[in-house]
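What follows is a set of structures to go through.
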Structure 1
Amino acid sequence: MRCPFCMHDESRVIDSRTSPDFAIRRRRECLKCERRFTTYERIEESPVKVIKKDGSRVAFDRERIRIGVEKACYKRPISVEQIDRLVRDVEAAVYEDGVREVPSRRIGELTFNALRDLDKVAFVRFASVYREFQDVHDFVEELQPILENRRREM
């Protein structure tokens with residue numbers, strides 16, 4: 001493993017742990033500069049392809065989910081750990097389905113439902129892009145069930 005600081009090719013593993021997002025976390029120490037760094041090793045599975053709306057297929061990329069969720073959660077009281085957990089849960093659900101191709105709609109729905117439970121404002125932000133709201137009536141339709149639940153709780 002190449003040291004990110006001095007680019008030396010040799011390092012030693014100090015500690016290894018499994019991480020909840022399908023990776024092995026390794027703490028390493030460079031044998032030349034003695035600085036420490038962390039690496040993550042992921043199991044290479046058969047790649048899942050995402051079928052886009054236009055019928056094209058692209059490789060599944062968890063970072064695309066993260067970017068969308070982070071935008072929806074902008075300036076909300078949601079921690080990085082909560083976002084990591086949500087992305088990990090969506091990714092796990094995609095792989096648990098056991099299919100090699102998954103429609104982008106399925107990934108959107110998984111993310112959509114996870115955000116509904118996490119934060120209502122982030123949920124509406126994500127919904128406005130995901131469901132392609134055209135006007136305020138679309139917002140009202142999506143918010144109606146949330147408002148009804150709120151009234152029942154009071």
Structure 2
Amino acid sequence: MDLDNSQGLTILNMYTKFTVKKSNSFGYFLLISIIVIGFAAIGLPLLSGDSFNITGLTVGLIITTLVGGLFLWIWIDTNYVIDNEFLIAKSGPIIWRVPIREISFVRLNQKTIGGTWKPTLSWVCIEIRYKKYRSIFITPEKQDDFIGQLKQINDKIEIK
């Protein structure tokens with residue numbers, strides 16, 4: 001973090017990358033999901049007594065590989081970045097950009113079950129409410145440091 005007062009302005013230069021808190025049980029959930037999808041795409045057609053169909057097997061393998069690759073990408077490449085203006089949440093191929101000045105509150109200890117896509121790898125997360133009715137659910141490893149940096153940029157953020 002740098003402060004630049006050379007022209008009478010205080011500019012906060014901040015770029016911090018936060019790792020995601022990963023729950024082992026969440027990882028097992030992803031792994032079991034891949035196995036179930038693989039079984040549905042490959043195993044069920046073979047067990048149903050259908051004659052061996054190379055096209056169906058190939059499609060099943062492709063589906064299972066793509067879903068498994070997506071879940072692995074999400075597991076390896078989920079992180080959060082705070083820069084001067086935005087909270088950037090990246091989960092595999094999907095990126096959210098939340099304007100920090102528009103964050104109204106942070107709610108602690110929320111459950112990730114149900115709802116929409118959430119860039120989190122744990123069952124317990126924090127909710128960040130921004131704009132009027134939008135929310136994002138995340139799990140930074142160093143939650144206190146994360147919230148502290150958000151409040152440095154927007155001191156009007158409420159913690160609930």
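Given -15000 as the derived value for helix-only ellipticity at 222 nm (-39500 (n - 2.57) for each DSSP H run of 4 or more, over all residues; to 500), which of the supplied structures 1, 2 does it correspond to?
Numbers: 1: -15000; 2: -10500.
Derived from the structure labelled 1.
Hey, P(r) over Cα pairs in 10 Å bins from 0, in percent derived from one of 1, 2 reads 10, 32, 25, 16, 10, 5, 1, 0; which structure?
On the way: 1: 9, 28, 28, 20, 10, 4, 0; 2: 10, 32, 25, 16, 10, 5, 1, 0.
It was calculated from structure 2.
From 1, 2, which structure was distance in nm of label points 7 Å out along Cα→Cβ at positions 60 and 92 = 1.4 calculated on?
Working: 1: 1.4; 2: 2.2.
This figure was derived from 1.
Taking relative contact order in percent (Cα under 8 Å, 6 or more apart) as the quantity of interest, name the structure among 1, 2 where it is greatest.
Numbers: 1: 15; 2: 23.
Going through 1, 2 one by one, relative contact order in percent (Cα under 8 Å, 6 or more apart) peaks for structure 2.
For structures 1, 2, calculate Cα Rg over 2.2 N^0.38 Å, for residues 20-99 alone and state which one comes out highest. Let's see the in-between values first.
Working: 1: 1.40; 2: 1.50.
Largest one: structure 2.
Quick note: the coordinates plus some simple rules give every number you see, no bench work behind them. Predicted model only: the values in this text are computed from it and were never measured. Cβ atoms are built from the backbone, for glycine too; each structure is taken alone.
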